[in-house]
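Got some structures for you, see below.
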Structure I
Amino acid sequence: MRHAPPIPTKTVRSIICFKIFTALISSVVLCVILGLSFLTKYHTRDVFVIEYSILAIVWFAYSLNWINSIQNNLWTRPFWLNLTYSITSKSFFMITVLRWLVYGFADPRTYLLLIVDAAHILNYIFNIVEWKIASKEILLEKNLNTFQQLQEETLPLSDTADEDANLFSRLFFCWVNPLIKKGYEGQLKTINDLFPLPPSLKVETIDREFLEAAPSYYVDAAPFSLPKSLFNAFGLQYLLLGILRFSGDCFSFAGPILLHYLVTELEDGDQKVS
């Protein structure tokens with residue numbers, strides 16, 4: 001009972017309620033037949049009395065099991081319970097045929113059992129519906145487990161992979177290796193599978209830094225200035241990037257000139273040797 005899943009739908013709950021009704025009506029009918037045997041002229045053989053008593057107890061036990069399922073909202077479908085239920089319910093059909101042969105159809109000991117047979121036939125139909133629902137639930141559970149397993153196997157990417165990387169990793173882009181591995185395994189499906197935006201580049205962080213660096217008339221006794229605010233907030237980063245860009249432009253400009261001097265020097269050296 002502890003490992004049973006919860007009742008998934010109202011249809012399953014209704015089917016379990018009908019099982020309770022079938023089990024209780026079976027037990028009640030058997031008790032009525034026993035009462036007729038002792039209180040009326042419709043006496044029953046002793047072996048039949050023992051048989052009815054055992055079946056009444058069994059079906060009452062079945063009803064208690066399903067009542068417990070409804071109270072705890074648990075969908076109990078163990079193999080042995082279904083097997084014994086199938087065997088026990090089919091015994092009613094054999095008992096009904098035997099009583100028909102012994103007492104005839106008009107005898108209450110026969111047609112009362114027919115009421116139980118009709119309830120069990122309906123219960124068989126509902127069991128087929130329950131089996132189809134159970135098959136769908138098992139398939140959904142397997143798909144969910146597979147999806148969760150795939151999610152667990154997805155390589156995580158750190159929010160601060162770039163900012164926490166050392167100088168060597170930044171120079172050679174070693175911090176991008178987890179992303180390359182994730183792409184190699186085919187886990188790059190959407191933009192959410194890429195590196196998240198670092199905390200330092202998020203809008204709320206940039207907004208806070210800008211407001212802290214912006215001059216205020218009431219605090220700094222100075223009017224608001226957008227260029228001054230941008231310089232105070234991001235001036236150092238832009239200056240460092242500007243120095244690197246200026247150095248790169250200088251090397252790019254000086255490269256062809258140095259190459260020309262090198263070629264000219266090599267040609268002049270060859271002429272002097274010759």
Structure II
Amino acid sequence: MDSRSAGTFEVHFNAPFSDATVCHKRINIRGQQLATEMEAKFPNLQVLQYRALGPLLTKIRDKTTTHAQFKHYSDRLMSILAEEGLASCSSKTTTVVTPTGVSFTGVAPAESVCAVSVIRAGCSLLHAVISCDPTIAVGKILIQRDESSEDKHAVMYYSKLPPNIATFENVLVVDPMLGTGGSITMAIQASTLINAGADEKRITFLNVLSCPEGLGVLFTAFPNVKVVTAGVDQGLNEDKYLVPGIGDFGDRYFNTEHRHDP
């Protein structure tokens with residue numbers, strides 16, 4: 001994959017405003033086209049199309065963004081993602097009485113929800129989900145890719161799930177990045193989610209960014225799983241990182257990069 005297919009984008013802010021605007025629109029159109037193509041190819045994929053996400057994604061992609069800024073903008077973005085993920089769960093009609101004494105018919109979660117995070121990066125998105133609904137059950141899985149291997153394959157080290165995982169009507173698996181697809185497929189199958197009885201059709205994977213390669217691997221293994229993502233990047237580089245990408249999400253979010261930022 002050459003640099004052009006990998007999607008290297010630059011906007012020169014010393015250029016005339018109209019030039020920068022045209023370039024920005026061109027980038028947005030390219031991203032929207034890829035998202036549309038992926039949604040057409042994978043019916044269970046939902047790429048969020050909120051205008052509020054654009055500036056947030058730009059901020060966390062910027063390599064000059066400080067740790068404090070990266071965490072701030074990531075939390076804002078993941079809050080939107082978490083709300084949409086919970087909204088995708090089954091719901092029921094319910095009637096409440098407002099402080100004015102008037103009845104109001106709305107919606108409420110119909111069934112139980114469990115959120116399972118892929119440690120470490122997934123803990124950030126798990127926090128966003130719990131902030132939206134503190135009553136949900138929580139499971140955790142530790143899967144890391146073997147950096148010494150050529151294919152950067154995933155290795156599972158730890159799994160702790162609710163013993164009644166099979167009884168939950170909605171299982172949200174959260175991990176910010178979908179790259180090769182190795183970690184998420186292992187999380188769904190080998191981590192005992194499905195082996196423990198979780199129904200594939202009840203599983204929704206929430207992530208900040210995906211790519212065609214990872215989506216292909218995931219949906220080939222589990223075609224009935226749903227995916228909700230904030231964006232689809234063009235592919236992977238030779239180190240198996242998303243491009244344009246945001247680098248190592250966990251290191252940037254938890255401030256464990258080689259250089260320590262304020």
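Bear in mind that the values in this text are calculations on the coordinates, not laboratory data. On a predicted model such as this, the values are computed, not experimentally measured, just so you know. Cβ atoms are built from the backbone, for glycine too; each structure is taken alone.
Quick look at the numbers
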| item | result |
| --- | --- |
| Identity of the structure behind 42.5, 144 (criterion: Rg and Dmax of the Cα atoms in Å, calculated), options I, II | I |
| Source structure (of I, II) for helix-only ellipticity at 222 nm (-39500 (n - 2.57) for each DSSP H run of 4 or more, over all residues; to 500), computed value -11000 | II |
| Which of I, II leads on FRET efficiency 1/(1 + (r/R0)^6) of positions 206 and 254 (r between Cβ atoms, R0 = 35 Å, to 0.05), largest value | II |
| Answer label among I, II for the case where distance in nm of label points 7 Å out along Cα→Cβ at positions 62 and 230, calculated from the coordinates, equals 8.3 | I |
| Value 13, calculated as relative contact order in percent (Cα under 8 Å, 6 or more apart), assigned to which of I, II | I |
| Structures I, II, by FRET efficiency 1/(1 + (r/R0)^6) of positions 38 and 238 (r between Cβ atoms, R0 = 25 Å, to 0.05): label with the highest value | II |
